[in-house]
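Take a look at these structures.
Read-outs: derived from the displayed coordinates by stated rules, not from any lab. Keep in mind that what you see is a predicted model, and the values were worked out from it rather than measured. Cβ atoms are built from the backbone, for glycine too; each structure is taken alone.
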Structure 1
Amino acid sequence: MRKIILITVLSLSLFSCSKKENTATIDDLIKSKNTKELQAKKALIQADLAKIDEALASLDVKKDEALVSVLTLKDTLFNHYLEIQGNVNTKENILVQPEFSGTLTSLTVKAGQHVTKGQIIGKVDDAGMSQQLASLENQYALAKTSFDRQKNLWNKKIGSEIQYLQAQTQMISAQKGVAQMKAQLAKTVIRAPFTGTIDEVFVEKGQVVAPSQQGLMRIVNLGNMYVSTSVPETYIGKLKVGTEVDVYLNALGKTYKGKVRQVGSFINPNNRSFGIEVAVPNPENLLRPNQVAKLKIVDYISKNAIVVPTNVVQEDAQHNKYVYTVSNSDGKTGTAKKVLVKVGQSSDNVTEILSGLSSNDIIVTEGVNTISEGMKLNF
C-alpha cells in the first residue's frame, strides 16, 4: 500500500514540474537562459501567426467596396543604380612651402586673390647671393675672354695645347658656378605652382620662414574637381572609364553629371572594394574639397520593363509576392484580383516585375491594404 502511495506522489510531482515548465513565461525562459525552450516557443508563435494570416486571407473580413487609386502599366525604361557616398576633392590643393630660409621680404598676394602659374607671390632675403652671383658672372666673363683668345692662338698654331685646355676648363668651371648660384637664387623667389585661388595666407611680410615650416599659404584650383570613393568588388566588371554618374551634393541641393575617369586596379582586402574617381564639372565654382557627395551609378538597364511602385508589392503567409489588379474594369469600377508576381530589382521607389504582369494591366496603387480578392473597386 505504501508503495502505491509513493508512486502516486512521484507521478503527481513529475506532472506538476512538467506543467510548470510548459507554462513558463518568455521572461522566465530568458532569465533561465533556456535557449532550447525559447526556440521552441518561437516556432509555436510563428506557426500561430501563419495560421492567423491564412484565416484572415480566407475570411471576407473587409468591406464589400473600396475606393482606390489605379495605374495602367506600360513598357518603360528601368535603370537600377548603385548608390554610394564619396568625397569631393581636387588634385590642385596644396600648401606652398619656401625653398630657402630667411626673412620674407615680399608678399604680393592675399586671400581670395586669383593667381596664374609661375606668378611671383613672394620673395625671401637672399643673404647676399645676388652680390655673389654678380662676382661669379664677372669671373665667367673674364674666363670666357681668356678662352676665346687662347682659342684664336691655338687655331693659328700658336701656344701649347695645355694652355688651350686650361683656359677651356676655367671657363666651363666659371660657367657652372654661375648656373649653380642662379639656381640657388631662384629658390628665394616664391612662385604659384599652378593657376588657382589663394585660399588662405599663414604668414606676414618680414617674418622669418624656412622649408621645415607648415606652409606659407594654400592655393586651390576649383576647375579640376572629382569625387573619390570605394566600390564593392562585385561591380568591377560594370564600371569603366567614361561611365556616366549622377553626383548629388546635399549641401547645395544640386545634381551634377560626372564621368568615371579612373578605376582602381587594386582590391582592398579589408573591405573587398576598389577605388574610383569621378570627374565633376564646376561651372559655378560651388564645389569645394571635402564636400560629401552621393553617387548614383547605373549598373542595370532594362529598355522594355514593367515597373510598379514598390509599396504596392505585398507578401502572403507563404512568402509569395503579389499585387492587386483590376479586372472587369469599365473605367470607373472593377473587381480586385490577386496576382502573384516575380520581382526583380528596385530603384527610386519602383520595382521591376519579371513575370505576372504585362503592359496595359491595371494595378491598385492606393488602398491596397483595405481590399481583398473579389472586392468591388471604385476609382
Structure 2
Amino acid sequence: MKPCIRDTAATVTAVSAAVALAACGAGAGSDSAGDDAPQIALLLPDATTARWESQDRPRLEERIQELCDTCEVEHANARGEVATQQEQMDSMITKDVDAIVLVAVDARSLGPAVAKAHAADIPVIAYDRLAQGPISGYVSFDGVEVGRLQGRALLQAMGDKVADPQIVMMNGDPADPNAASFKEGALSVLRGKVRIGKAFDTLQWRTETANMNMSSALAALGPEAIDGVYAANDGLAAGSISALKANKVAPLPPVTGQDAELGALQRIVGGDQYMTVLKPFEPEASAGAAMAVAAARGQSLDEVATGDVRTETGERVPAVLLAPVSVTADNIGRTVVKDGLHTAEQICTPQLRAACARAGLT
C-alpha cells in the first residue's frame, strides 16, 4: 500500500529551517545523549544506481558530522541482495546502534528486520523508499509527481506527429514502493493518450535487464512501431537506448529517465535521451541526516518533519517530502548545473562541444 501524503512538496527553505532546528536542539556538533558517541547506521541497497555511493552516502555522512561531530556512521551496501541487507540490519541491532538510515532493497522483505530494530528501541529512518514495519521517520520525494513529470515530458516530446502513439513502459523494481508511485503518476498522465505496446517490471533496476526487455519489445512490436519509451530511471533509459541503437532504430524515440546521472545528462545534450528528473540530493540528505541525528539523540522527529505519511499499518510517521524537477536540454544549465550536481565541464565532453553550445552550456 502506498503512503497517504500530506504536504506533498516541502521547500528547500523549510527543510533548511528544520535542519537548523534539529541542530539547535542539542547544539550542533555536541552530544547531549551521554558520554558515548552516538552510532548511526547507513544501509544502502545496491551499487547499480550510481547515486547511492556517489551522491547520497557522502552527503549524508558529511551532514551528520556537521550536526553531530561525535556521531559515528557505520555504512554498508547490500549489493542488491535482500538476505545481505537483512544480515546487515541484524548486525547493527547487535551492535546496538542509536539509529538506522535504511534504503530498503525490498520494502516488504525488510519489514521484519525493521520490527526487530523497533523492539530493540532502535529508530529506523526510511530514506528515499518507504520501508514496511514500524519506521520512525521518512525522507523522500513525491514519487507520484515524479511519474507525472515523466509522463508530461513524454507527451510533449512525441507531440502530435503520431495520431495514436504507442509506447513501451520500462518500469522499476516492484519490490521498491517508489516504482509503483512513479508508474501511478505516469499512467495518470498517459492513460487514454497513448497505447502501451509492452510494459516491463525491472528487478533491481538493472540496466542490462532493461536492454534485454527493450530488445524483446522491438522484436514483438517492430522498430517503427515504438513512438516513445517511459523509462523509470536513467539506468533503465541507458539500457533501453543501447537496445534501440543496436537494432538500428533511427531517429530514436523520446526516452524519459530519473536521477540526473551524468551519463543521462550527456545523452540528453547529445539527443539520445529526452529528459530526466532531478531530485536534489542536498536537501534530501540534509533532512535524512537531521532525522538520523535527532533519532539517535532521542529527540522528536516532528521538529525536522514538514508533513507525515501513513504506513501500510495506517500509522502516521513524521516525513519530509521534497519536490522533483523535470530536466531537458533546454534547462540543464538552470537546474542541474545551477544546483551544483554536475558542472558544465563534466557534462560537455569534446564530442558534445557543439551540442553543449546549442544547449547554452558553453
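Each of 1, 2 could give Cα Rg over 2.2 N^0.38 Å, but the derived value 1.97 comes from 1.
Taking 0.00 as the value of FRET efficiency 1/(1 + (r/R0)^6) of positions 147 and 331 (r between Cβ atoms, R0 = 25 Å, to 0.05) derived from one of the structures shown (1, 2), identify that structure. This figure was derived from 1. Identify the structure, out of 1, 2, from whose coordinates distance in nm of label points 7 Å out along Cα→Cβ at positions 211 and 315 was calculated to give 6.5. Of the options listed, only 1 reproduces it.
Each of the structures 1, 2 was assessed by relative contact order in percent (Cα under 8 Å, 6 or more apart); the largest value belongs to 1.
Each of 1, 2 could give FRET efficiency 1/(1 + (r/R0)^6) of positions 83 and 299 (r between Cβ atoms, R0 = 35 Å, to 0.05), but the derived value 1.00 comes from 1.
Given 19.6 as the derived value for mean count of other Cβ atoms within 10 Å over residues 163-170, which of the supplied structures 1, 2 does it correspond to? Among 1, 2, the structure yielding 19.6 for mean count of other Cβ atoms within 10 Å over residues 163-170 is 2.
Which structure, out of 1, 2, was helix-only ellipticity at 222 nm (-39500 (n - 2.57) for each DSSP H run of 4 or more, over all residues; to 500) calculated from, if the result is -9500? Computing helix-only ellipticity at 222 nm (-39500 (n - 2.57) for each DSSP H run of 4 or more, over all residues; to 500) on every structure in 1, 2 gives -9500 only for 1.
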